[in-house]
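Participant: Got some structures for you, see below.
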Structure 1
Amino acid sequence: MSIAKNFERMFAGGFAVCVALLGMIAGHEGYSEEAYLDSAGVPTVGYGTTLGVKMGDTITREMAEALLMRDAEFAGEAVKRCVKAPLYQHEYDAYVSLTYNIGSGAFCRSTLVKKLNAGDYTGACNELPRWVYAGGKRLRGLEIRREKERQMCLYGIHGEAIGWPP
C-alpha cells in the first residue's frame, strides 16, 4: 500500500453513521409496525430493532426511524471499540451494517475483527459472506446483504478503494 493511500484510512473514532448507511440498513431489514419473530426466533419490530421488544409490541414509522438511528449508532460504537486498525469510510459502513444485523458481541469476537486488527483488510472483507445463517439456516436474503456489504467493504460505492478493479 502506498504511503499516500495509507493516510486516507482513519481510525474508526472519526466516523459517524450517515444517512445513506441508514437507508441501506433499512432496506435490508424491512419495516414492520408489529413485532414478529425473526428467522432466529427473536422478537423484532420496526427496522430490525430487537432490544426490549416483546411479541404484541407495535411501533410507528417515526419511532422505528429513531430506533434505527439509535441501533445503528450502537453498532457504530461497537465497531469503534473493537476495531483497532484504521479504516476507510466504506469499510466502516460495511462493518456497521454487519454489526447492526449480527450484534456487537458476535462482531467483536469474530475472525473478521481479528483479521482486520492484524491488517488483513481484504481477508476481513472476505469474511462477510460467512455470516449468512440465522436460526441455523442459510438465508438467501443474508447472502445478498453480505455480498453487498463485501463489495462496499472492498471497493466502496464507486470503486474508489485500493484493489479496484478486482
Structure 2
Amino acid sequence: MSNQLNICLNSDMWEKEPDFDNWKLTLPKVLDETIYKMNLRDCEVNLLLTDDNEIRQLNYDFRSIDTPTNVLSFPQYEQPEELNLDVENTCIGDIAMAYETIKREAIDFNKRFFDRATHLFVHGTLHLLGLDHVEENERFEMERVETEILALFNIKDPYTLG
C-alpha cells in the first residue's frame, strides 16, 4: 500500500500526551487499513491536530455551528465514485481533530486518549470515503467497519462502555 498521511500539528497539547510519538507512527498504518478495508489504494489524507478554539471556528465557518467538536472531515469529492484512483496518492480530503474535546470524551467514555483519537481518525477517514451515520442502517455499517479496523490495533469496540 502506498497511502500518504500528512500531519499538521497546530496545538502543542497533543505532544504532551504520553505515547504521542508512537501514535503518530501508528496513524499511517491505521490509514492503510482503513483505505484497504474500503477496497481502495494510493490515497492521501491531510490531518490537522488542533484545539477546541480552531475547530470551533472551522465548525462555524463550514457548518454554521458555533461550538467545538471532536472531528471534522472535509472530503475532496462529493461522491466516492468521483475519486480518481488512477492518479497516485489521490487526496481524498482533510480531517481536523480537537485535543480538548477528545480528551474530555476519553475521560467521559473511560477510554484511553489515543484509542479515542484513533477511533475518530478512522471515523473521519470513513466520512472522506462517503460513509455516513445519518440513517440507522448507515450508522450500523459505519460502526461495524470502525470496530473491525480498530480491532486490528487492539482497540476495544468504541461503542461499548469501559
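Laboratory data are not the source of any read-out in this text; all were calculated from the coordinates shown. Since this is a predicted model, take the numbers as computed values, not measurements. Cβ atoms are built from the backbone, for glycine too; each structure is taken alone.
Participant: Among the shown structures 1, 2, from which was the value 20 of relative contact order in percent (Cα under 8 Å, 6 or more apart) calculated?
Facilitator: 1
Participant: Percent of Cα pairs over 25 Å apart was computed and gave 30; which structure, 1, 2, did it come from?
Facilitator: Here the read-out was taken from 1.
Participant: When distance in nm of label points 7 Å out along Cα→Cβ at positions 34 and 146 is compared over structures 1, 2, which one is greatest?
Facilitator: 1
Participant: One of 1, 2 was used to compute mean count of other Cβ atoms within 10 Å over residues 18-25, and the answer was 16.5. Which one was it?
Facilitator: Here the read-out was taken from 1.
Participant: Taking 12.2 as the value of Kirkwood radius over Cα pairs in Å, for residues 42-89 alone derived from one of the structures shown (1, 2), identify that structure.
Facilitator: The read-out comes from structure 1.
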